[in-house]
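Bear in mind that the values in this text are calculations on the coordinates, not laboratory data. Note that the structure is a prediction, hence the values are computed from the model and not measured. Cβ atoms are built from the backbone, for glycine too; each structure is taken alone.
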Structure P
Amino acid sequence: MCRKTAGFFADLTVAENLATGLRPPDPDSPLPPWDCKRILELFPALAPLSHQRGGAISGGEAQMLSIARCLLGQPRLLLLDEPAEGLAPMIVQDMIDAIKLMSAAGLTLLLSEQMLPVARACAPRALLLGGGRVQAAGATGALLADRALTERWLGV
C-alpha cells in the first residue's frame, strides 16, 4: 500500500513516481509533449534522486516532483497553488525559472500566490482577490505599483 503525499507517492522512488504520472501525448495538442528527459531538464535537482523514496526528499524537491508528475500527464492548463511556499530562497528562484520555462513552452498556468516577488516574476497578468471577489485585474506590474491598492488589499 502506498501513501500519497503532496501529489506523489511517499513509498515510491522518484523514478517510480514519474512513471506513474506519464501519459501519452495528445496528438491534437499544440504543446510539445513532456517526457522524463524534458522533466529532468526543467528540474535537474530530481535527476540524482531517482532511487530515493518520495517521502525522503526535501520540501523543494517534493514540490518539483509533484509538478513533474502533473506535467507528465500532458496538461494544457496547470494550476499552481503557492508553488514557492516554504521553499528556501535559492529553491524559490529555481521554481520561478521553471514556471517561466513552462509558460514559454506554451503551457497555460494559473498561479495562486501570496508572495509578491514570485507573482511579479512569474505572472504577466494578475487578479487580486479579496473578500471572495475580484478586487482588481490587469498587468501585474501595474497592479503592484498601485500603492493604495496594495496597502488596502495586500498590507504592503
Structure Q
Amino acid sequence: MILSLPVGIFGSFLFLQAMGLANDVYAQIGLVMLVGLLGKNAILIVEFAVQRHHEGVSIKDSAIEGGKLRFRPILMTSFAFIAGLVPLLRATGPGAIGNRTIGTTAVGGMLLGTIIGVLVIPGLYYVFGVMSGDRKLLQDETDQPLSEIVEH
C-alpha cells in the first residue's frame, strides 16, 4: 500500500510547480492529509482482495475483483473531496497563499493518486501476493483482526 503513495506525492509537487507555489509548511500539511486519504484508498482495495483470496479465489482474480468493486466508491469519495477543495484553490485576500497551497497540494495529489492508484494498487497486490506465496512474513502473523479476537 505504501508503494502506491509516491504517485500522489508526485502529483502534489507537479501541481505546486504548475501553480508557482512553494513547498512550505502549508504544502506539508496537505501532504500529510494526502497520505492518509490515498492510504485509505489502497487499504480499501487490498483488504477486499485479501478477503476474496482467503475465500479461495486466486491472487490474480482477487486483485482484479478488488479493483473493479472498489473503483466506483473510491472515485466518488475522491472526486467529492476534490470538489470540496475548489474554494481553497480559488482563495483571494489575506491568507490566500496558504489556502491555495493546501488546496493545490491536496487536489494535485488526489487527482493523480486516485486515477493512477486505482490501476496500480491491484497490480502491486498481485506482484507482492505472488512473491510472498503462501508463506507468512511474520512468525506469529494471524489473519484475524485484534478487534475480533475476544475471549469471554
| Entry that produces -11500 once helix-only ellipticity at 222 nm (-39500 (n - 2.57) for each DSSP H run of 4 or more, over all residues; to 500) is calculated, selected from P, Q | P
| said: If distance in nm of label points 7 Å out along Cα→Cβ at positions 35 and 75 computes to 2.3, which of P, Q did it come from? | reply: P
| message | One of P, Q was used to compute Rg and Dmax of the Cα atoms in Å, and the result was 17.0, 53. Which label is that? | response | P
| query | Which of P, Q yields 0.60 for FRET efficiency 1/(1 + (r/R0)^6) of positions 59 and 107 (r between Cβ atoms, R0 = 25 Å, to 0.05), as computed? | reply | P
| remark: mean count of other Cβ atoms within 10 Å over residues 67-74: greatest across P, Q for structure P
| field | If mean count of other Cβ atoms within 10 Å over residues 43-50 is computed and equals 19.5, the structure in P, Q | value | Q
| field | Answer label among P, Q for the case where relative contact order in percent (Cα under 8 Å, 6 or more apart), calculated from the coordinates, equals 20 | value | P
